[in-house]
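Asker: Have a look at these structures, which come just after this line.
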Structure P
Amino acid sequence: MPIKINPVKRAREVIDIEAEAVRALKSRIGPPFVRALELMMKARGRTVVSGMGKTGIIAQKFSATLASTGTPSLFLHLAEASHGDLGKVTQDDVVIILSNSGSTAEVKQLLPFLKKIGSKIIAMTGNPASPLARYADVVLDVSVKREACPLNLAPTASTTATLVLADALAVCLLELKGFKERDFALFHPGGALGRRLLLTVADIMRTGRMNPQVTAEKTVSHVLLKITQARAGAALIVDARGRLLGIFTDGDLRRHLESDPELPRRRIADVMTKNPLVVRRETLAAEALHLMEERKIDELPVVDEGRRAIGLLDVQDLLRAGIV
């Protein structure tokens, strides 16, 4: 079928309509917005975000954003609320209901029961005269002049405006709470940021049999056997008390082999790298990786306050842990 519209022109019109809807929100940011933030800040319970249909999807995203930025939150489907899920809500919660019309059957059915529970209600609606607005403690106006849909029916500009205002609430709230990068990482342990800011050397270092240690009088051949058994890239050389004396790495082996055919029979104390760079168990893994990259080394001994060797950090283990 031939295209009956100019898609480039129409797409630009859609963007203009939605951008206009977002710009119109700026003039509505005032006392109600601040009051909504105050209710969310003071709530002893959670921020419950409710909606259905397209707006329900925005509500789910809003709730997820809150939860990941330090505000305990859950999503409540408007229809399911009337079939038992209302039991998730307590009088200590703030309930934010997203509804463009503010007058659907599901909204009207739910409101009296939320009042009986005692929850505070924040309405995000395109109809400030709706039943939802009348019941709410705070009303945030997300009305739009028109939808981007040519029929002015499909939620488009209205859901965009609602999403943007929800983001504005979430961002202001996290700043008011003093939410920091490390807090964000705590709620995102599976992401790169979480791993970089939370994982320490102690979480990744090799210990026990995976951390080969030998005393200074052992031969190089003995040390190589220990390294092979541990599937490591180095061995730590320690004294009788376990204090670190040096390290012997694959790189040391290659360098000495070039000039010393008798190397396997040498004492490890004669060929080890003395006084190597070390880290402590509480050092962030990301910091340790930075040191290794800066010094162009693949292994780092881990020592305690008494310089006793307690672990071995291998660059391959860091990479497997996602510290990049």
Structure Q
Amino acid sequence: MTYSTILGTGSYLPEKILTNFDLEKIVDTTNEWILERTGIQQRHVAAEHETTVMMAEHAGRAALNQAGIKPANIDMIIVSSTTPDLVFPSTACLLQERFGIAGCPAFDLNGSACAGFMYAFSIADQYIRAGKIKNILVIGSEVMSRIVDWKDRSTCVLFGDGAGAIVLGASKEPGILSTHLHADGTHKDVLYLPLGSRKTPNLESIKMVGNQLFKLAVNTLGNLFDETLAANHMKKSDIDWLVPHQANMRIIDAMAKKLNLPLDRVTITLDKQGNTSSASIPLALDQAVRDGRIQRGQILMMEGFGGGLAWGSALVRY
């Protein structure tokens, strides 16, 4: 039987950093207000030349280098992004051209927002398990700074820009133990990004009902953890690391308590990067892999929750 496993990880963060103190100068907020409600201290903001595909390329090349795989050996590219450079062609196709590997399947996922990477990760796992694809490059890349209202303190303080990548490869031993995806469109108005008019069809800015989203995330992700553990006949004590979507420190703290994990067993980048939407999970994983905290053989619980509402998890033996 064929399984998939993580071969390499990579990331890219823009050079410019926007601190909470910087935000105090442009919107009615304070460093204390942001820290207390989110846990965020700063975020990276893309310069004009730093596009979704450019960041994806840097993150992807870093992941390929770590995996020891050449671009020519990639059989599929999946990119999750709510901020593509173009409506079409897809970011994945633009990236494919940069890598010079025309011919392999390449496509984007964009509707699941912060849960998008988990959807892309699960799809990649299914393709490899089917036995027709050997190596897949999965990337989350976002320039969230271009779709927030910088006058709305409830949203502009939350988001940052960046890209994270994972190379999944075929293996005889299971690395991805299981993935679990869900959605509930009845909560579509809690978090969404509208389009402009037909005459000016550009994106507007993120709309969010924060208090409702918090409650839904905590309840839904708690049930998702139970489902994931039950599917693998595992206990909470079997989990070595939680690799969560970086949305809000209070949500991350609640999820750590749900798994009985201390915070030093949780990958946290929120304080320095903000919420990078579908890039946050691979960014957090890459940081913990490269600094040596996450080791081969350890069990990881990965989870994401975002617009749709959509949510998903993966249990991984790294």
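Read-outs: derived from the displayed coordinates by stated rules, not from any lab. Here the structure is a predicted model, which means the values were calculated and not measured. Cβ atoms are built from the backbone, for glycine too; each structure is taken alone.
Asker: Output the label of whichever structure in P, Q has the greatest value of distance in nm of label points 7 Å out along Cα→Cβ at positions 84 and 124. Working shown, then result.
Answerer: Working: P: 2.8; Q: 1.8.
Top value of distance in nm of label points 7 Å out along Cα→Cβ at positions 84 and 124, among P, Q, belongs to structure P.
Asker: Right, next: To which of P, Q does the computed value -13000 (helix-only ellipticity at 222 nm (-39500 (n - 2.57) for each DSSP H run of 4 or more, over all residues; to 500)) belong? Please list the in-between numbers first.
Answerer: On the way: P: -13000; Q: -9500.
The correct label is P.
Asker: Also, quick follow-up: Looking just at relative contact order in percent (Cα under 8 Å, 6 or more apart), which of the labels P, Q belongs to the structure with the highest value? Write out the running numbers ahead of the final one.
Answerer: Details: P: 14; Q: 26.
Greatest value across P, Q: structure Q.
Asker: Which one of P, Q has FRET efficiency 1/(1 + (r/R0)^6) of positions 132 and 300 (r between Cβ atoms, R0 = 30 Å, to 0.05), as calculated from the coordinates, equal to 0.00?
Answerer: Numbers: P: 0.00; Q: 0.70.
It was calculated from structure P.
Asker: Figure out for me which of the structures P, Q the number 1.24 belongs to, where Rg/Rh (Cα atoms, Kirkwood Rh), for residues 116-163 alone was derived from the coordinates.
Answerer: Working: P: 1.08; Q: 1.24.
Derived from the structure labelled Q.
Asker: If you don't mind, there's one more thing I want to ask. Figure out for me which of the structures P, Q the number 0.93 belongs to, where Cα Rg over 2.2 N^0.38 Å was derived from the coordinates. Numbers along the way, then the final one.
Answerer: Details: P: 1.56; Q: 0.93.
Value 0.93 for Cα Rg over 2.2 N^0.38 Å corresponds to Q out of P, Q.
Asker: Thinking of P, Q, which structure, once FRET efficiency 1/(1 + (r/R0)^6) of positions 20 and 76 (r between Cβ atoms, R0 = 35 Å, to 0.05) is computed, gives back 0.70?
Answerer: Numbers: P: 0.70; Q: 0.30.
Among P, Q, the structure yielding 0.70 for FRET efficiency 1/(1 + (r/R0)^6) of positions 20 and 76 (r between Cβ atoms, R0 = 35 Å, to 0.05) is P.
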